[in-house]
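Scrolling down, you'll hit the structures one after another.
Values in this text are rule-based calculations from the coordinates and carry no lab data. Being a predicted model, the structure only gives us computed values, none of them experimental. Cβ atoms are built from the backbone, for glycine too; each structure is taken alone.
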Structure P
């Protein structure tokens with residue numbers, strides 16, 4: 001019990017007083033950004049291929065898979081990895097709590113263009 005209190009207390013102390021401000025997450029803004037996306041049929045491309053949002057926004061991606069086979073949607077840094085079933089829409093939600101330029105990609109092997117099926121997420125001020 002004493003060890004748990006010490007561990008928690010030292011983590012809190014580091015976060016509040018010693019950790020540089022540019023390290024760590026961003027506070028949620030309370031703003032929800034809805035984006036409609038598509039996987040273009042037999043093209044292994046995202047539409048849009050680039051997304052720009054503000055740090056702290058909650059993101060709601062409505063992704064429609066136009067293909068007759070599965071795809072996936074993943075952004076590793078936000079812990080997102082969802083299967084996208086054929087000819088259907090999938091809702092993917094996460095909070096963009098880090099600033100930066102991140103890649104999203106297809107996480108389900110889907111054919112000859114699988115490794116080219118990437119896009120960019122820009123999270124800024």
Structure Q
């Protein structure tokens with residue numbers, strides 16, 4: 001991508017692709033995925049990409065270990081259900097991984113443009129691998 005592409009547009013593209021990846025990665029063959037906090041089943045397109053640690057932390061914003069498919073009620077109306085999200089991530093990845101995610105929020109991304117370009121390319125590959 002050209003350097004004339006704005007950081008904001010790169011971030012929007014990275015967000016869109018990563019959200020699709022997270023919502024698709026745990027779906028079944030009926031295209032349904034389970035909300036990581038309430039347990040309800042929804043079509044993957046009806047879910048959000050929920051975050052345990054806030055999206056404001058760029059260092060963990062695109063971490064698979066910080067995200068999960070989350071229904072819009074839990075994510076938007078119930079503030080993300082952080083405690084339930086914590087239990088989901090600990091059950092899926094273990095406490096040590098979640099602790100590393102929490103610690104990673106203190107890391108700084110030095111070259112935001114390069115970081116976002118790398119996220120976009122990585123997620124495009126991962127999406128191709130899971131499409132069925």
Structure R
């Protein structure tokens with residue numbers, strides 16, 4: 001059974017793009033939602049290995065979502081992506097426990113690398 005990667009983004013185009021990258025470039029199974037408020041239920045129902053979430057979303061932003069995931073699922077790596085890149089936000093995201101922080105636009109190789117490294121850490125393996 002392939003590991004599941006949860007993608008959370010309120011932009012449908014980004015959900016489709018990330019799903020396509022994961023399906024075409026990896027053996028992992030993408031699970032998507034445009035609603036960050038659904039993440040708790042998805043994590044409770046499915047065995048998610050890694051989360052990719054947008055930073056700016058209505059209802060619950062990526063940092064708030066990260067904090068919630070850290071409380072209930074501290075070992076799941078979380079990658080935040082954003083079109084609003086700033087060193088301060090990146091620092092805050094990493095301080096709050098994000099595995100990685102990737103500004104948009106990004107290259108698909110960068111996303112794949114972050115996924116592979118995040119999953120290795122989630123499995124307890126060194127990435128070096």
Task: Top of P, Q, R by relative contact order in percent (Cα under 8 Å, 6 or more apart), largest first - done: Q
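Given a computed value of -13500 for helix-only ellipticity at 222 nm (-39500 (n - 2.57) for each DSSP H run of 4 or more, over all residues; to 500), which structure among P, Q, R does it belong to? Spell out each step's value before the answer.
On the way: P: -3000; Q: -15500; R: -13500.
Comparing all candidates, it corresponds to R.
Just checking, which of P, Q, R has the largest value of Rg/Rh (Cα atoms, Kirkwood Rh)?
Ranking P, Q, R on Rg/Rh (Cα atoms, Kirkwood Rh), first place is P.
Using FRET efficiency 1/(1 + (r/R0)^6) of positions 6 and 38 (r between Cβ atoms, R0 = 35 Å, to 0.05), single out the structure from P, Q, R with the greatest value. If you can, show how the numbers build up before the last one.
Working: P: 0.10; Q: 0.45; R: 1.00.
Going through P, Q, R one by one, FRET efficiency 1/(1 + (r/R0)^6) of positions 6 and 38 (r between Cβ atoms, R0 = 35 Å, to 0.05) is largest in R.
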